[in-house]
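Values in this text are rule-based calculations from the coordinates and carry no lab data. These numbers were taken from a predicted model, which means no experiment stands behind them. Cβ atoms are built from the backbone, for glycine too; each structure is taken alone.
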Structure P
Amino acid sequence: MILAGDVGGTKCNLALFSEKDGKLTCVFRQRFRSKDFAQFDLIAKEFARLAASHLNGEKIEAAGFGIAGPVINNRVRATNLPWMIDAAVLSQELRVEEIVLLNDLGAWGHSIEYLDPKQFCVLNEGKAEPGGTRGLLAAGTGLGESLLVWNGKRYQVVPSEGGHSDFAPHTEQQIELLRFMKRRYPQVSWELILSGRGFRTLHEFLSSTVKHASFDDPDADPAPEITKNALAKTCPVCVETLDLWTDIYGAEAGNLALKVLALGGVYVAGGIAVKILEKMKDGRFFQAFKDKWHFEGLLKNIPVSVILDENAPQLGAAYEALRLIRG
């Protein structure tokens, strides 16, 4: 049995997998609200208790967790939570000897080879170069970025904190957006825009007078209301907000493709893309992706896909845990 989890700033999704002939099958899955727990090890212990009846007399041989934050010496200080997650501590708490901690994008990246083709929505067919470097980015509570490099046998995930690099405006409107945000923040990163909290910021930039019910609740997340209104076209400002957000997301995906020369393809992960899939598919994202002057021809040939399975990081982390004990 393998225990695996996707640890994010909003939610933690944990799963128990059984293994047969090198293939993993999920036998139990549970979601937890991250902010309901003071430390991640409390979530892990609660999951282990709930999963006990699904072990069928077997023991958990290894565990893997994808976590939003840089992994250093198998320890992670979570980016959007006051948590320090230590593999050695988890090993003692869970009584599981082999534990691997991955950056959350690492967990997404390691899942790609194990997903069914139906779990991808192709935004641009392109033509992947065999063994070509891949780019991966995921907008959710934060913005994760990574690259996958072929080592001759398999793709290895190279972690990155590129989501916290400086936002680069692409149009006159985006230059004004940067000025607007500089009045609020000491640094304007891509993540401040390309995450759930970015939708309200863009909405307020576009209109200081139009407000919605969720704006008045300090505990509410306005992103679902804004995107729902935008997709239903019930609020012009919400429509413009989603358009602008999608333009910026596409532009940064294109930036990543150029920086890592992602001839093996670019993969878009994270919860937001799936929720706004209709918008991701309408051409606006890919138009911004390839709008790079002399390099438009190169980018038009790069495959771009959205990963539809939001449980993919658990699968990727589980296979990396299995690798610890099976090689």
Structure Q
Amino acid sequence: MSKATVTIRHVAERAKVSTATVSRVLNNNPCVRQRTRQTVLEAIDSLGYKLNVVARSLKTSRTNTIGVLAPDLSGDFFMFIAESMNRELARRGYSLVVGTSQSSEEEEAKQVRHLAERLVDGIVLIPVGGSNAYLPQISDFNIPIVFVDRILKGYRADKVLVDNEEGACKAVSALIGEGHHRIGYLGGNPEVTTAEERYKGYCRAMKEAGLEIEQKYVRFGNPTLPFGYRAMEDIIKDPYSPNTWFIVNIFTHLGATNYLISEGEERTRQITFASFDEMPYSPLLRYCRYAVQQPIAEMGKAAANLIIDRIEGIGPPEPQTLRFKTRLIQHKLVR
């Protein structure tokens, strides 16, 4: 018998179980006893049975595939989210297709449509900006969408977010508590909800402390490493600029740090940062006093479960918003 002719019936005969039991094993059904599962898997391996995913999808109208689209796959945050999602999706019998919008709203619209046309069962989207003009077109495909990290305003979908405003407020308040009263802000595009909320947190902390926000030292831009580098290069040229800054994310933080290290210590010795995104290497960033830690693993797991529940018709009919708390991490500055 060639491998091409092996069917689920042959596997059932080899394992001495019903074809329904083999199907449950293939679909990762938790109701199958471990011993039976192992027997079926050994039969599959010995016969060289290959699951015909295309045929199954035509029969069930599902591919058991989830599309994930992020602005950039080079950063740790987005990849950690995808990694966490993948673990949970695999546990529930789904696989992952990952794509990038290259921080372009036009490319994002193109990639969302591409995923929909590839017959993914659902899409987890980390949107680039604030435009949702193209999403109504996607509703024709009847594909669930879950937003992670940020949202597109006006589009009803499940969301997995963190308390950005509170996290930023706590970080800035911690700096103020250490005696820093002139605190600048390096932020992202205000149209992006994460950047908008983090700026609100910065403003709230300054207002509650009765401190002036010096608008000259509030900078907005695409929150990337080059933006952080160029912004800090410009700031250092101003002898009256603050020594203390709140930074919107890890990319901008790395860019600002890179410039300061290249500049030398005479002007930069007293610089202090608080920033969103605690990463494993954050203690190595010499100007980082505080970092806001997001529960990335929990966010990825929650997104995976939300999208599967929506696909399988589990849970409330109305979209859910899950908003996780952040944690403030303190680091020792090396002067």
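A value of -11000 for helix-only ellipticity at 222 nm (-39500 (n - 2.57) for each DSSP H run of 4 or more, over all residues; to 500), calculated from one of P, Q, originates in structure P. When distance in nm of label points 7 Å out along Cα→Cβ at positions 11 and 299 is calculated for each of P, Q, the greatest value falls to Q. Supply the structure label, taken from P, Q, corresponding to relative contact order in percent (Cα under 8 Å, 6 or more apart) with the calculated value 23. Source structure for this number: P.
Each of P, Q could give mean count of other Cβ atoms within 10 Å over residues 147-154, but the derived value 19.9 comes from Q.
Ranked by distance in nm of label points 7 Å out along Cα→Cβ at positions 131 and 171, structures P, Q are topped by P, which has the highest value. Ranked by Rg/Rh (Cα atoms, Kirkwood Rh), structures P, Q are led by Q, which has the greatest value.
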